[in-house]
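Structures for review follow.
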Structure P
Amino acid sequence: MDSVNNAAVVMAGCPDTHLSLYKRIQFTVHDPVALIELDAGNRKLLIVRDIEMERARQFARVTDVHCPPDFAPEEGLGGDRATATAEATAECLRRNDVKVVRGDRLLPLVYVDAIQRAGIDVEYDSDLGVTDRRQKTEEEVDHLREAQRVTEEAVAMVCQTIARSEANPFGGYGNRT
């Protein structure tokens, strides 16, 4: 059995800077989050700060939204947000009887450490998230087309403005004071 193809997927960090994570969940926040994909990606759990849960439920493209205390290990959660989220991620994986996790190139070490301390193997997948971002949805294609249209209009306006202008005696355009 190929463990990489049967492993749970974990992507973690801040989706406002981790663009592959953002692409997966279509939700941004400035705090650390963890995406856990179980059952071949059919279940997508997002662990976010408690004050962001309602917004995540409304906007994130996931099946379940949780906060770190939902998966507090017996010994409790660490004091900082990143550590608590990593520990909750490991506990969620343990409760779901996950044995192997695939992580992308940006999986923070605090998550790798917490997952490994829970007795779960972590495998690096260099393609995870990379190929996803290369593929565009119809909505993204529409946005790209609109951006291209607006850019072409702006360039045309600049070219027309330059073409209609006249150089002043100093070699520049407009008045020189």
Structure Q
Amino acid sequence: MDNRPDDLASDTLFYPARRLRWSDFRGTPSRGGPSAAVAFTSFAYEGNSLLRRDTLQITLNLQVFFIRSASWVRGGNMDSYSLAHEQLHFDITYLVARRFMNKIRELPLTKEDFDSMIQYEYLESFREMNRLQEDFDGETRHGTVISAQLEWNKKVARGLEEINASP
């Protein structure tokens, strides 16, 4: 995991440097739409490989991040409940990225096609992240259904516990 400390001068906040603050939302709100705020989160990886005799050593650096200039909040919506909703978007991204990392660890990678296998799993995980983000906003109606958001809090917390408990 890329665990860079928070740099307020940077446009990127890496997970888990700290929880989100409204001051991180530096973008301009879009016109219209159902959202009072948008947290632009995503994940990526960088890597390299080294073949030593019959052993392939692969190093991946996983990055989970929040882009400040692409994230925004409308005035009058800066309450702690709404910020918790946006933090959950970041947490969901982290959860999916960790699942991706665990999938890669379990793959029977070979020197002939390890890169394509990792890329495939990355794309599948990216699709999963987008689906979960849409499900989260759909079920909570962008944070307006409190009971649904509480359920998502539990669901994400359970997922993170499972990930942290795995080897």
Structure R
Amino acid sequence: MRKKTNAHLEINHCYKQKALVDWIFSKFKCLVRTKPKWRKGNGNREAYRFATRSLPVLTPFYEEFFPQGKKVIPKKLNLNGLTLAVWFMDDGSKSYSSIYLNTQQFTKIEQLKLISLLKSNFGIESSLNKDKKYFRIRIRTKSVKKFINLTKRFVLKEFKYKFPSVMTP
């Protein structure tokens, strides 16, 4: 998200995530002037993207998630199966039996808050996992099935590959 007078949302992903961009576009199309399109980036990088118009209706979300222009975890974050599925499709990955949520851009304190929310809201046990020099959230193997059961009805078929193969629904 960005903001001058009012905020706008840009969704920007690689080709492999085209289905997610199209799905998000279907939810925001009344706020958008042009359909998603391909864009050349630096080098060989290509992106599929769309952006909403700058609108007053989006500004409170910007102010909640980007106070002082830096992305944070809001105090009253509402997580449910759908929001977890979108987060997973966007920023999730897997290992043999675990799921990772790439939260490296957040502070350690914010990541611990997310871990606490996963535990208190869903009984999902997770921990911090060091990825190179930054931390991300790792859903513990014993909670992966619970995470999958909570999100699988929302995860687009193009993203089912992100579920660990030992526990694929």
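Read-outs: derived from the displayed coordinates by stated rules, not from any lab. None of the values given here were measured: they were computed from a predicted structure. Cβ atoms are built from the backbone, for glycine too; each structure is taken alone.
I have -12500 for helix-only ellipticity at 222 nm (-39500 (n - 2.57) for each DSSP H run of 4 or more, over all residues; to 500), calculated from one of the structures P, Q, R. Which structure is it?
P
Between structures P, Q, R, where is distance in nm of label points 7 Å out along Cα→Cβ at positions 51 and 83 highest? It would help to have the intermediate numbers written out before the result.
Values: P: 2.1; Q: 5.2; R: 2.6.
Largest value of distance in nm of label points 7 Å out along Cα→Cβ at positions 51 and 83: Q.
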